[in-house]
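Asks: Next up: the structures, one after another.
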Structure I
């Protein structure tokens, strides 16, 4: 059975690149009727952030990526746990001891100062930066004496001679010369394993069949292949995904903009839109389609068709895609989606008024947070200069006359007409035509009076949202500006 895993570190947030890795693992597992596992790799305690694990699980659920096995909001699910690496340290020690007994790993007691001096000397000599295996010369008695004396140590992998090859589902056949690879630390002095040991042990014990991860781990993969061979285990298939890049082709980083999924959700991007866009960063099933459902991605996903080169993160494209998803929402769903952003901004609004605003503003929204700014003039008429009431081909006196007359017309509109944008438009346009007026001389000052702005929805939409009473009040405010 196909089994993939997403194994983030709890360092504070879910990176956009991490989301894509999770999506591709999810698509691959589901396409093949397999299992998607969520495991937390928290063995680097220097980077551990309290609460980050819970946040990761919550964000993944918001993105529709709840695990079949592993960590969920309700706790751990599955028979291969624990699924948090810091709870598996005894398992790793047992496997390190097996390697030491086989002579495939060894204790290293070198101080940080010695290692730094060695590194500097290698740099000066223009040699590869590698451990010099000084501790490999220690006898078993010397090793035991140092351990008994309480000296701190790490356990290193003893790299074999030769070369290491493996097939990458994205990059094809990959080969590394072992002489260019360092004797990797497997167990740190604090008793925690490094990523290299822990992920190999966990992937094997949890039955992971396909390891789909970022290309930054490609240089480490020969170490993992060697570990699989030393343990005598069957290897999973590997696939290393290209980076997501800034427009200048630098690595996507917080210095040049937001990189956390949480940041984009807070800005008002819909999870479905973000998933759609990020999934297309490196893979596009069809040349003539850009909007995909999760089910379509699952059906069409092909790991071997993922691009080898980095994908450019285009915020304008993401904004366009998010607007398309907002436009497709029902009014009820959009109303529900924007409520948290209004609450965050301490905006209180009648539910029916909000629903009407969403009907009108839906096609104009790019982000859910746009509602906060758009809602303002519906609640409170902003201050404005009388000049915006005057159409470019008109005069102050003409604006005053036309607003006065159209106000009288609106006063006599029935409740039935006022219940529909279309009926309001038909009525007012009929009034303009029957009186031989120009659209601009009537509609421009009317819209400006209702919105207090030179750019807003149509006057028909505004009257429908504001209602007769508030519309007439705003027109009277405008008339007073023009009279003064």
Structure II
């Protein structure tokens, strides 16, 4: 336990560095592909992506996720999990392929049938990747995870996807890119963690392992429903072009948020699982994490919401102008999604793994009705409904965490108040700048660069000149992170931590 904190920071550092690199690659490739393919072809691919993301939960039932929490992992654990990952992954892939025609008919676009059929095999690949992936998470080995993900994404989308799009393969360029990415990720992660492949259909701990997996499955399916029902409704009601615009704006901000959450959540889950009897230490770590998110993440998303229309025009071009109106509420929703995702591990380590499922199932059912009603108004109304959903979702899960850790609501406010104040300051400056620059006839890309520079400068100056923005619980994290940063930026963060100590 002595080095648990240091290992957690190292894991976040490697994970964060890899995630930033992957987000950069994703952004470059997605913008390039969006400009080549246009909203219609992106919408066609998005239909297949919705189906595969849903079926992945059945392919990876959840038993592999339990590897993270186990105090000890034996060979027979890995053999049992790998065997059932293989069986269920193969069954799900076959089912999706056979039902591809009916699924495409549901979304009202027969062109999607062949795409859905081709993407179905990804469920099998992801299921077989899961044991190695979760063993790496268990060991907080995010360095290797990021290497695998960076290599697989680069090969899939830069070596295959972009050249095929240029060669006019349309939506199929995205399909092939995703297939290649999944295969490469499977090979590289298994190379890192070569777990036994000999089949094992049953063993002593099969029942508790399967029960845990089914609990994870039910929770993840509920979460999928909450996260994706809006896209299903959009796909059912609107045209492929509208689907493409909505899916692109959603993925633009959801993917980096999900990448960041994919680093912080398992690190927090792994660390808190080892401190399960030390509630006060878990609570302190949780407050520090949400304080950091409010301080460093909130300003970025709220700033993007303020300049969303300028961003859409500058980055995607005139063909994607509708993206700006949906991007704004979705950008505001993502910090809430991130806070929710960091809160859920507390329920898993608190001894009530089904609590998240029970608390969110009524919300999921209500959300189906709300999303359908919003879709009758407009695409933008659906996006604002998503913001309302994530606000409700975070409030529900936060209440459960407060009860579990014996926290006070005031403690949450103290942890986040500095970040909220900084976010308000950055948003106000950007709002004034965006209004003023839009009055001047200048290229959208120039306005965006100016606004990005202003937002970053405001944030850096405020952290340095107003030390009270940095809470006491956040200072140790900034100090530890500063030791891992390049020498050109490390002194700034050390100075911020020192000033905050004196405040």
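Computed from the coordinates by the stated procedures, all read-outs in this text should not be read as laboratory data. Computed from a predicted structure; not experimentally measured. Cβ atoms are built from the backbone, for glycine too; each structure is taken alone.
Asks: Check the numbers for distance in nm of label points 7 Å out along Cα→Cβ at positions 223 and 431 across I, II and tell me which is largest. Before the final figure, lay out the partial values.
Replies: Working: I: 7.6; II: 3.3.
Biggest value here belongs to I.
Asks: Between I, II, which one scores greatest on relative contact order in percent (Cα under 8 Å, 6 or more apart)?
Replies: Answer by largest value of relative contact order in percent (Cα under 8 Å, 6 or more apart): II.
Asks: With mean projected area of the Cα convex hull in nm² derived from the coordinates and found to be 31.5, which of I, II does the value describe?
Replies: Values: I: 31.5; II: 23.1.
The correct label is I.
Asks: Okay, next question. Compute distance in nm of label points 7 Å out along Cα→Cβ at positions 23 and 183 for each of I, II and report the one that scores greatest.
Replies: I
Asks: Ok, one more. Upon calculation of helix-only ellipticity at 222 nm (-39500 (n - 2.57) for each DSSP H run of 4 or more, over all residues; to 500) from the atomic coordinates, which of the structures I, II produces -14000?
Replies: Numbers: I: -14000; II: -27500.
Here the read-out was taken from I.
Asks: Which structure, out of I, II, was percent of Cα pairs over 23 Å apart, for residues 103-366 alone calculated from, if the result is 64?
Replies: This value belongs to structure II.
Asks: If you don't mind, there's one more thing I want to ask. The value 4.6 for distance in nm of label points 7 Å out along Cα→Cβ at positions 151 and 167 was derived from one model only; which of I, II is it?
Replies: It must be structure I, since only it matches.
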